[in-house]
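Undergrad: Next up, some structures in structure tokens.
Nothing in this text is a laboratory measurement; each read-out follows from the coordinates by a stated rule. Values in this document were obtained by computation on a predicted structure and should not be read as measured data. Cβ atoms are built from the backbone, for glycine too; each structure is taken alone.
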Structure I
Amino acid sequence: MHRFFLPPEACAQEFCRLSEPDVRHAQQVLRLKPGDSVQIIDGQGGVLEGRTEEIQRRSVTIQVTQRRVQQRPQQRLGLALALLKPKALDMAMQKAVELGAEQIWLLQCDRSVARWHSGEVKAKMQKWETHLMEAMKQCGQAWKPSLHAPEPLASWIQAFPSTHRVFYGDLDEGMEKPTLLEAAFEQTYELGCWCVGPEGDFTPEERTLLRQKGARPCSLGDLVLRSETAALSGLSVLSQLAYRRTQHEP
């Protein structure tokens, strides 16, 4: 099934037109023909089934045949990730969306190698938003994730809602801690956020601050993972737990 994105106002009627980038993709890559089945997601939970009605050089018209709303899990997912090198950060954020993350926070930590200057933020955020949109279409996520501009870890954790729970990867071998699965399984929350530090890990001061604000230190096992690997490994655990609770709990 070929999948495209249109905002709600652009697909409210029976017939709608694809955006310009999707028109090129539909014609030059997918080579769609009239009558082909397609799916449209609107970023607000709407999933529209349809078929190509008319294909012209600069436009593709879709006839919507069915509409539904994608169910949100009872426990939503978030990822708070320290700034990494561009390639690793790009991959981690895209895959986070495919795993169901609805919120992505970018954190400036004391040991972050990557540093963004204020003038770079707008351009980079636009680039990341485009990549996240592609990830949505890839996995069928109908709820558009929120991407938050980089901010210091201290200000982020200070403002974090009390209805959310933060679990963070802690490499301190001297501290006894549960696995992420154990820690998350025994708690209920509106949104579970997996927080991952930079390659050099959180500083002792940052770990203390996280614990003071209620964040739970966790382990992913005995192996030392790269930050982007740890981000996806932990988010996979929370994603499976959220899915299980959606399927088996009232």
Structure II
Amino acid sequence: MTDDLNFTFTYQTYDNVGIENADISILFSGTPGGISWNIVEIGSGEYSAEFNAFISGTYIVTIAAFEQHYESAFDVFFLVVRDITTNFAVLNGSAVIVSYGQDYKMVLEYTNGSDWGLAGADISIESVVPETGLSWGPTIPEGPGIYSILLTPTITNTFTIIIRASLFNHQVQFVRFTITATAIATSLTVLNTSTSIAFDQNYTVFVHYQSEGYIGLENANVSVQNPPAEVSYTAFEDLG
């Protein structure tokens, strides 16, 4: 796509005498405006055409030569213009584990074959398995060829994401990323771990239930596990 093509051809008589100062005409079938050319006469019936490509695709090019008092001649060839080579990667790596309810910023890089960042590309999430339980925000350009998407798991599960990158005249690329949302880690602490009381006395036990971020968890279900048969107790009361 980024390379120029120099095509040299000869217009001559049947006894191999070059025909100079001929009118050279070039026609092509394919995407209109997809290629352009410049014709230069070298001499002794040799001519050169330099082709420039603007849109990838396959073109059928016809070169015709005309000169007064001579038969016209033409030749046909195929010109295949390939998309520009690209690379696409998730800069965070291939997988991540987050806690439920935690957003995750996935950062991606889309470059050409020379590692130049490609701005203005279409970066989108092509598919997610399973289809429900993960939401995401819009694609945010972070710099030349750098893009980010904010992922938000709404349930605990493992999600496999396929992301697509495309840009006009460039190779389309896909990359896979896995995000696992786990239950939020918590801790339960007894604030008064032991005491001695008389047989007929009551004793209040205080516990603190919090997340890994040291945030107290209200309205939780806290219960006594395997209590002695000789001990009676009431349900825990949420103190806020």
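Undergrad: If Rg and Dmax of the Cα atoms in Å, for residues 24-159 alone is calculated from each of I, II, which structure is the one that comes out at 25.2, 84?
TA: Only one of I, II returns 25.2, 84 for Rg and Dmax of the Cα atoms in Å, for residues 24-159 alone, namely II.
Undergrad: Continuing with the same structure: Can you rank I, II by mean count of other Cβ atoms within 10 Å over residues 120-127 and just name the one with the largest value?
TA: Once mean count of other Cβ atoms within 10 Å over residues 120-127 is worked out for each structure, II has the highest.
Undergrad: When Kirkwood radius over Cα pairs in Å, for residues 152-199 alone is calculated for each of the structures I, II, which structure yields the highest value?
TA: II
Undergrad: Another question about this same structure. For relative contact order in percent (Cα under 8 Å, 6 or more apart), which of the structures I, II scores highest?
TA: Once relative contact order in percent (Cα under 8 Å, 6 or more apart) is tallied for I, II, the winner is I.
Undergrad: Here is a further query. Tell me which of I, II gives 42 when you compute percent of Cα pairs over 27 Å apart.
TA: I
Undergrad: When log10 I(q)/I(0) by the Debye sum over Cα atoms at q = 0.17, 0.25, 0.33 Å⁻¹, for residues 96-135 alone is calculated, the result is -0.70, -1.00, -1.25; to which of the structures I, II does this value belong?
TA: Among I, II, the structure yielding -0.70, -1.00, -1.25 for log10 I(q)/I(0) by the Debye sum over Cα atoms at q = 0.17, 0.25, 0.33 Å⁻¹, for residues 96-135 alone is II.
Undergrad: Hey, another quick one. Here helix-only ellipticity at 222 nm (-39500 (n - 2.57) for each DSSP H run of 4 or more, over all residues; to 500) has been calculated and equals 0, so which of I, II was it run on?
TA: Among I, II, the structure yielding 0 for helix-only ellipticity at 222 nm (-39500 (n - 2.57) for each DSSP H run of 4 or more, over all residues; to 500) is II.
Undergrad: For FRET efficiency 1/(1 + (r/R0)^6) of positions 88 and 176 (r between Cβ atoms, R0 = 30 Å, to 0.05), the calculated result is 1.00, so let me know which of I, II that is.
TA: Comparing all candidates, it corresponds to II.
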